[in-house]
Structure 1
Amino acid sequence: MAPWKRTFIAVWAANLITSIGMQAFLPFFASHLEQLGMRERDEVALWSGLLFGAAPFSAALASPLWGALGDRFGRRLMVLRAMLAITVFVGAMAFARDQWDLLWLRIAQGLFSGFLAPSLTLVSVQAPAHAQSRATAWLNTSMVIGAICGPALGELLRLELSLEAVYATVATLAGISALLVLLLAHETPAESATGAPPTLRSVLSDSFGDIAQLRANPALRAAVVLSFWIQFGLGATNPLLELHVRDLEVLIDGLPVSTSALFSTMAVANLLATPWWGAVGDRSGAYRALVGSAVGCTLALAAQALATSYEALLLARIVFGAAIAGSGPLAFGVAAQESSLAQRGGAMGLVFGARCWSVALSSMLGGAAASVVGVRGVFLANALILGGYLWVLRRGARVRELG
């Protein structure tokens, strides 16, 4: 087996195990807060949102810098750093005494434990050019499977054992993942970066310089913004989906229709479509395929806003799941294609940071917007924002061609 394939398999398995663990504890912040003595429903809701968004927020700040540092000190080291940080900080959540302990641990977890971007970088610098998008797409399938399986594992552990057992299991799984990467993932000195500068100041200066240079790349900048708004459309509308279904007033055998099918079918569509988007990206270019994914997301968001029946909403969700499956892998694919090997980690960090910002902001702003424009209005507004940015990109491309 080629060394890059062995590395890919090891990193894919480590990402799958870690993702299952991470998704096992995220749904249960409310239960943990109540276990710590919090009783007011509004206070529990407020703190649950703060705890959920704290890690993506701090990860958005740190990930570009971690990526640039990985370009200098080694990408495998960054994967190990992230997974061991999960072991430490999530494991410590079992001993939290109040909501403030949980908040500081979530912030620290976000600062140190973003594992997807360095994993993608480690695989990307070794995979051949014709397999870049497929490799990133398949790595993203590990995250999707984790999102499907993780909550069930967490619920089982919580009911049969305790919340503390959930955190201990997550920490153990992350430690196992780190061991897999340490023993099986391969990184040659040529793939590692250019060597460590002599002082911390020069390291940080060069790293921030790389980030600024990458931001000046038009294709990479467009991919970062597209990835942000696509993810924002998902995060802003998902919490409102149950209300959307209620507004349709659909009954089956006299009972209200559950929203669970809308989430599960979308997840299945996402899982099935992700490898296909990777093949499209390798064949026609990651940037062009990413634009196609964004067009599909725009249409699907508009269709959800205009749906007048449960069947129409279900179909729109399936299309949305298939279209959004390409957004992450292809944005990372653009980062790989538009950066040198020496700057690959910084480019991946920019994409990952944008997606973290989107996760941190979208659910809060989406809920606030719903009180102004309504549930359908939030779906439609996200479609218009994403479609508007696509129009700006198209118009800019035409101007450059004429020039």
Structure 2
Amino acid sequence: MRPLDGLLVLDFSQFLSGPSAALRLADLGARVIKIERPNGGDLCRQLSLSNLLSDGDSILFHTINRNKESYAADLKQPGDLENVKKLIERADVLIENFRPGTMEKLGLGYEQVRLLNPRIIYGSITGYGKEGPWKSKPGQDLLVQAMSGVTWLNGDAGQPPVPFGLAVADMLAGAHMVQGILACLIRRGKTGTGGIVEVSLLESILDFQFEVLTTYLNDGQQSPVRSSVNNAHAYLGAPYGIYETKDGYIALAMGSVVRLGELLECPELQAYTDPNDWFARRDEIKSVLAAHVKNKTTNEWLERLEPADYWCADVMNWDSLIRHDGFQVLDIVQQIARPGGAPLRTTRCPIRINGERLKSPKWAPSVGEHNESIRTEFGLEEQGG
């Protein structure tokens, strides 16, 4: 039995943030029914990565909507809307990530829904919150990154703003939504009443920056200054960064520059005895270090640094990573497939409960795949009525 067995979640959301939250709840045992448009469904079905599709839907959709059911309904049709309201009456959680006001126009805003089901936990994800001048802007990950300041932390000082190569705002907002939903479920267990959980992509990525943003707010609001050499953190000194070796790259985290010089047999580094210089003169130190580590292979440097417990790591690509025993022992990959479809390999839930890895072979549904079984189970009317 998984922790959320018996809970019913209605996932009205699209793309990444909301569906990722619903996916995590599904992996933890909840039953998730995805509410979609009859024609086309979730727009993410056609948002392909590297033009990869499987059984007509994007690999991305399969990855983030596995372990769910699909109920197709036209919410502008009174009969379909009434059926969905019957589902809401039985649900524990509802998740949506439309622009502010959209669900209210459909008659499914929180104040309307809680009249149907006072125990429901209503999760709402927006781009920038439901108030203020940005509330109607498109809540798209790259746009949120651009507005959040985070792009000025990546790359070297001489480079333009550099975004993450991942939809970090979406994923963080989804994780925060799960945290809020679980907290409200615990409260409901004590009080019997539901509530609304609201997160935004912008607030999530601002919270993601809490360490450096707090520094900015308390040091006279001085803008971050990226290192011009091998930058990996705008607020940390040398040697923090990734460096090219004779045959690859090595990552070096926080540590004494003097001790590093000893281990690498680099007298120039040993001369920087004042720890304050490790930040104030970091570009100078990193330049010395960058030139020195090119003289030996990554493994040669690791053989010196790791036994001394100096924080370092090989810089792997996915090919070398998945072949390594350290990756294999995690058993992080699982296989899913639609009936009659080609199998897909994807990641499992990263959480373990009582030692159990939470895998599920259940596929991402096709649009309306479960309409008939859901209609029968919940006593819904024939659609179009």
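When FRET efficiency 1/(1 + (r/R0)^6) of positions 99 and 355 (r between Cβ atoms, R0 = 30 Å, to 0.05) is calculated, the result is 0.70; to which of the structures 1, 2 does this value belong? Label of the source structure: 1. Of structures 1, 2, the largest value of FRET efficiency 1/(1 + (r/R0)^6) of positions 67 and 235 (r between Cβ atoms, R0 = 30 Å, to 0.05) belongs to 1.
Please state which of the structures 1, 2 yields -28500 when helix-only ellipticity at 222 nm (-39500 (n - 2.57) for each DSSP H run of 4 or more, over all residues; to 500) is computed from it. Walk me through the numbers on the way to the answer.
On the way: 1: -28500; 2: -10500.
Considering all the candidates, the number was obtained from 1.
From which structure (1, 2) was Rg/Rh (Cα atoms, Kirkwood Rh) calculated, if the value obtained is 0.97? The read-out comes from structure 1.
One of 1, 2 was used to compute Kirkwood radius over Cα pairs in Å, for residues 187-346 alone, and the result was 18.0. Which label is that? Intermediate results must be reported in sequence, preceding the final value.
On the way: 1: 18.0; 2: 19.5.
So the calculation was done on 1.
If relative contact order in percent (Cα under 8 Å, 6 or more apart) is computed to be 27, which of 1, 2 is the source? It would help to have the intermediate numbers written out before the result.
Working: 1: 27; 2: 18.
Computing relative contact order in percent (Cα under 8 Å, 6 or more apart) on every structure in 1, 2 gives 27 only for 1.
Only the coordinates and a few stated rules stand behind these numbers; no lab work does. None of these values were measured; they are calculated from a predicted model. Cβ atoms are built from the backbone, for glycine too; each structure is taken alone.
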